Each structure stands twice: as C-alpha cells, then as structure tokens.
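*Asks:* There are structures below to look over.
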Structure I
Amino acid sequence: MSTFHCLNYHVTFSTKHRTPWIKQNRIDRLHAYLGGTVNELDGRALKIAGVEDHIHLLIGLKPVHKIADFMRELKKSTSKWVHEEITFPPFQWQEGYAIFSVSPTVCPSVAKYIANQYKHHRKRSYREELIQMLEVAGIKYNPKYLD
C-alpha cells in the first residue's frame, strides 16, 4: 500500500530586526523566488505573500521533509538570491520562524489570510500578529524572541 499524506504548514518569518527591506516594487519577485525554492526543495508552494518586514507561506511538505532543514535551505537560498539579484547588501532574515500545521479544510481561509497581508498590517504590527497566532495555537513564548 502507498503512503498517503497531506501535510500543510503556515510559516512566517521576518527580516532581521523587522527592517523594512522588502520594497513593494520588488516583493513579487521575492514571492516568485520563494515559491520556486519551495518547489525545488520538493515542497508545494500553495500561497506566498508578505509586506516590507515579513513573509507568510502556506506550503505542503512530504513526510520525509525535516522542517528545520527545509527552513534553513529556504531562508539561505532566498537570502543569497536577494543579495545577488535585488542587491540589499545588509539584508538578512531573522534567525527563527513560526510554523503551524494547517488542516486541508482550513487551507483556503489561511491562503486568503496570507493574501491579505497589506490589509491586516494597516491595523496591527507583525509582532501583534505573531503573538495572536502563537496564543491561538497555545504556544508558550518568551517575548524577548519576538523582536
């Protein structure tokens, strides 16, 4: 019998110190590159969006993926690409990330949420958004790691 799986994740991470390096005129190129990198890493990019200081991704992974390895390669590859193609010399991603499992029935609403990042961030900061996501998921956190 084959192995069947549906492992979807909502991932978010920011630029180092929440620096607004991702400018509107370049964000589509970054999103496209992130999606291509997810696919090259044998994942599925379901939705990608973000604003000047952070990114959200809805991705599908396989049971053989190790999330930490996948995320390290994704961030490393995109950081290198930004330096080579978009030339933000001081650009860096933050060290960590937040990742949440997503039921297939909830994927459409998570994709819609991700697509509306500019709308969300007219009302609240990434920090406020992240805290709410962590609290809804029941994840304990140390506030010093949120900045």
Structure II
Amino acid sequence: MDTNPINLSSLLKEKGCKLTPQRQTILDIIMNCREKHLSAEEIHDLVKRSNPDIGLATVYRTMLLFNEIGIVHKLDLDDGLGRYELNRHESSHRHHHLICTSCNTVIEVEQDLLESLEQQILLEHGFIVRDHRVKFYGTCSSCADRSL
C-alpha cells in the first residue's frame, strides 16, 4: 500500500476523517519502524519523544482507524499485545512470521509458502482461500549461536 501523505489523506477523507498532525506523527513512527511489530504502547513511547502532547488514547484510536482503512495490520503474536505492522502489500495475502521463543525477535518471511496447499484445497474441496496467517515458533540464528 502506498502511504504517501496525499494517498493517506484521500483514504482518511473517504472515511470522513482528516490527516491531523497527530495522525501524521503516528504514521511517521510506524513508517520509520516498518521492520518492527510495535504495540500501541510502544508507538506511544516513540511518539512522546517528538510530541509529548499525544496521549495513549489518541494512539489507540489512530491505530484502530489505520487498521480499519488498511494502512496497518493488527497482529496477534501470542504475547498478550496487539501489534501493528505497516501494510506494504496490495495482495490480500500477508506474509508469514518467524517468532523466536528465546528473545521474541520477529522475522518476516515474504514468500507465500502455502500457494500449493491453497491450490490443493481448491481442487479437492472447491474452497477458495482468501487469506491465511502463519506463525512459526523456534529459535533465531542469534540465539542458536549463543547456545553452542
């Protein structure tokens, strides 16, 4: 998804909202941390550095809105927090996540590892898969190296 200010402004306008300075600040944080999967609280901690007047409730509402209009995806990485990532894909399929159970690092796998399975499901059951979410749990290379 293209998240430049002009497109974001038109997306928000379609929902009857404006691109406020607070929303722009929050979006800037998300775009600068695009490789991370931040919670609303972590986003708020980063936002406070440049704009201490933005409250946690504003971050929550903004993330809810951004998720609703497709700017971000809300993720459940089984750590008790809602986490967000920038929607960089036009495709309806999302990438997969590798989650280290030692250090909690999250690595994105961009390839769609389940295309052949989806085709098999279609052929055998006539079922069209629209989306899927896959999380692999294990040990990242850094933690594996430390355990040697």
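Throughout, read-outs are computed from the coordinates displayed, never taken from laboratory work. Quick caveat: nothing in here was measured; it's all calculated off a predicted structure. Cβ atoms are built from the backbone, for glycine too; each structure is taken alone.
*Asks:* If Rg and Dmax of the Cα atoms in Å is computed to be 15.0, 50, which of I, II is the source?
*Replies:* I
*Asks:* State the single structure among I, II that was used to calculate mean count of other Cβ atoms within 10 Å over residues 11-18, giving 12.2. Don't jump to the answer; show the numbers that get you there.
*Replies:* Details: I: 18.6; II: 12.2.
Only structure II yields this read-out.
*Asks:* Computing relative contact order in percent (Cα under 8 Å, 6 or more apart) gives 33 for which of I, II?
*Replies:* Values: I: 33; II: 19.
Attributed to the structure labelled I.
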